[in-house]
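Just so it is clear, none of the values below were taken in a lab; they were calculated from the coordinates. For clarity, every value in this text was computed on a predicted model and none was experimentally measured. Cβ atoms are built from the backbone, for glycine too; each structure is taken alone.
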Structure P
Amino acid sequence: MKISEDIGGKVPPQNLEAEEYLLGSLLLDNSLVDSVAGVVSEKDFYKPAHGVIFRHMLLLRDRGDPIDVVTLTESLTKSGEIELTGGASYIASLADVAPLASHAEDYARIVKEKSVLRMLIREATRIVDEAYMPEKDVETFFGEVEKRIFEILESGQPEVLVPIRDALEEVMGILEELSSSPYARIGISTGFEDLDNIIYGLLPGNFIILAARPSKGKTSFALNIATNVAMKGFPVLFISMEMQVRELINRMLSSMSGVPLDIIIKGLFGQSGMLKIYKAYESLKDLDIKFDTSSRTLYDVRTKIRKFVNENYRKYKDKNKLGLVIIDYIQLMTSGGRSERRELDVAEVSRGLKNIASDLNIPVFALSQLNREVEKRERVEPRLSDLRESGALEQDADLIMFIYDPDELKKKKDEAVRKQSRDFQRLIVKVAKQRNGMLGSVEFQFYKRLTLFREVTI
């Protein structure tokens, strides 16, 4: 039977010996078929004849028949494919070639790896051809290419069925850790104890939204969390589409030093203020926080996050320290597509961020705007329907929190109430949606000049 066609004039990656050893192993020990079937399929064999033989092995298994030279030859003969596979003599020879049947899964992994490499080569060839005459804009093309390559790499991962014993042991380990301390978390702590008690920390794989109207401290709250998380030894990537790095650093120095932001910006802090700023600098300079202010599209963001996660895995060798990603903010992102409706574009961004969190198993903490409807109601407490531009945000997010001022209407009517809030503003962080947990609210004092949030302890 003809071997698979060469790719680009070169012999593609393949290992015919591993394919023969794999089939021979299955003839010697039928019990290995199920475990191997979770790794390779008919299309993964370089020699088509081997793929056909493997398919008939699976058919025999599904019928409950033994898999041996006689039954396999009979099955191939009835289907009219016996000659295509080299005849009965070739089937018989396979049973004699495998050194050890117990190595079947090792042979299967080799066959799968070669198959993935061939798929990558074919896809890369198509990408080169498409790049000469792209039908879509460059950003959309890049996004599709990345998705196709990622799907190929994902196909190289064997399907794993998790026994209940293994799942139970993992969960019990987490529960034992939690029981050892009343303040233990299964996610990354925000640094705000009362908030953590509601949301269980920032959980890996979760897409988290923090929403508010403008000037309600979204960025300051996110920077406070970034600092708290980094101080606990976790890496943080802060993607800002609204501010430059210098602006973000000024806010962090203000929060840490106690020197008002406006004083830092004007340079009016004096010698005593400079000493406080130097002390804040010493506390912040070794934290593992990275900033990105250049990304605007979903493709850009996905690329930066994947690079960030890969670097952290190489650095820490710990899947639990892949990091936290903060995005400021969703409405300034685009999907990179050509959607004429902004709502559809935001929906695509929302799904993309959820997929990034899930695929890379990290918390993605994204800021969002609320629409103006919340300001037209007598009650200023936001609703999920107030999320601006897309209902997809409400659907995709695992956790949604709002920041709002419960005294906003009073301030508009009462000058005395407004004066009382000059030093700090009373704000509520409301957990409005939590896929796997409870809802609730936490009261904060927001020192706007210091860009600093503090929980109110009752």
Structure Q
Amino acid sequence: MKISVIGTGYVGLVSGVCFAQMGNKVTCIDIDEKKIKNLEKGIIPIYEPGLEDMTLENYKKGSLSFSTNSSEAIANSSIAFIAVGTPMGQDGSADLQYVLAVAKTIGQSMKEYMVIVDKSTVPVGTADKVKATIQAELDARGVAIAFDVVSNPEFLKEGAAIQDFLHPDRVVIGAESEKAINVMRELYAPFMKHHDRFIAMDIKSAEMTKYAANAMLATKISFMNEMSQICERVGADINKVRNGIGSDNRIGYSFIYPGCGYGGSCFPKDVQALAKTAKDFGYNPKILDAVEAVNYEQKYVISNKVISRFGENLQGKTFAVWGLSFKPETDDMREASSITIINELTSRGAKVVAYDPKARHEAESHYLRGNEKVSYVDSKYEALKDADALILITEWQEFRSPDFDEMKKLLKNAIFFDGRNQFSKEKVNAYGFEYFQIGVK
């Protein structure tokens, strides 16, 4: 199939590369000329394991191309994926200006029947707006071309996106016509050789599925984080509580790890957007509002522990930070807990020496840019030199088996704040550390 993917961000690039991997002819489109030229050289704008090699491989064999000319690519495609950003507006709603701009271009460029796919995370009712925008452009051209708009939400985990796309646990398709459903079924057939996980439904239900999935996962995280706060106050151990409830197969162990709050491009934005949608339709989403409120407060738990230990005034103190990205195996720092924690500490006079295997550039160039109290190093142990304490924020694999004796030698004080409860308190205490976890008194 000939496919256009408009938008070369996280979702668009992963989708385009994986469709090309299955033998489709894919053109990835972006208005950023520098990004397109870099992609042609195999330089990708994000860190995602396996993506760079697969991009270059498919580009070299001709199944994947890159362009800034959206009109030409769309005119020569039978399927167009809209994968541009939907940033959060000030009121929490998703900003659809880029989605609708692409829809307008599609209406101006298409020559024959097309399936237009909303791959971006969009609110319920977006497909109707995309359809109306395209039809308005066709009417302006004075042409009658049939088309279908489809909702195909993505369920990719950053750090495992290639695996998730090539071996999906489900593919959700919202469509109004059997013709569109059959086109999408054929497109995804190579990804389902062993299990048919193709789920067809109406468009609005498909649009809602993405938001509901992310809201459910965010709810599990915030629930456990709230339990961790109760555990600390009553003297219980959240780690033991997690083992106790996770063994119940109705609950399971996924997304019940306590920590210093969730971040990323999906959960914060999607929870707020879903809550905004509910309010627009006259419903007060109490659970969603609570999920967001708990997460906001949770991002201050670690900094509050540091302040409780060292005092309100942190002038003259230096803290080593391990991990800046919102989760391991990505350089994504959108809504990362590290931003809140570091800004809170430096606002009180502290200096921070940070190490992250992949996210340093993101921090320096954008998320912590201008914070002169933050410096960066190239190894986890270098960050510890003469620091008053260590703060672990992101649970990268290289932090899982550190040399505690070496850590103790490098740190000014053997004090460790663990924002992800990576270790047992008994083990770390045995090395002579003063060890602070979340949800443990």
For Cα Rg over 2.2 N^0.38 Å, for residues 233-304 alone, which of the structures P, Q scores highest?
Q
If we compute Rg/Rh (Cα atoms, Kirkwood Rh) for structures P, Q, which one ends up with the highest value?
P
One of P, Q was used to calculate FRET efficiency 1/(1 + (r/R0)^6) of positions 201 and 225 (r between Cβ atoms, R0 = 25 Å, to 0.05), giving 0.20; which?
Q
One of P, Q was used to calculate helix-only ellipticity at 222 nm (-39500 (n - 2.57) for each DSSP H run of 4 or more, over all residues; to 500), yielding -16000; that structure is P
Can you tell which of P, Q yields 2.3 when distance in nm of label points 7 Å out along Cα→Cβ at positions 81 and 361 is derived from it?
Q
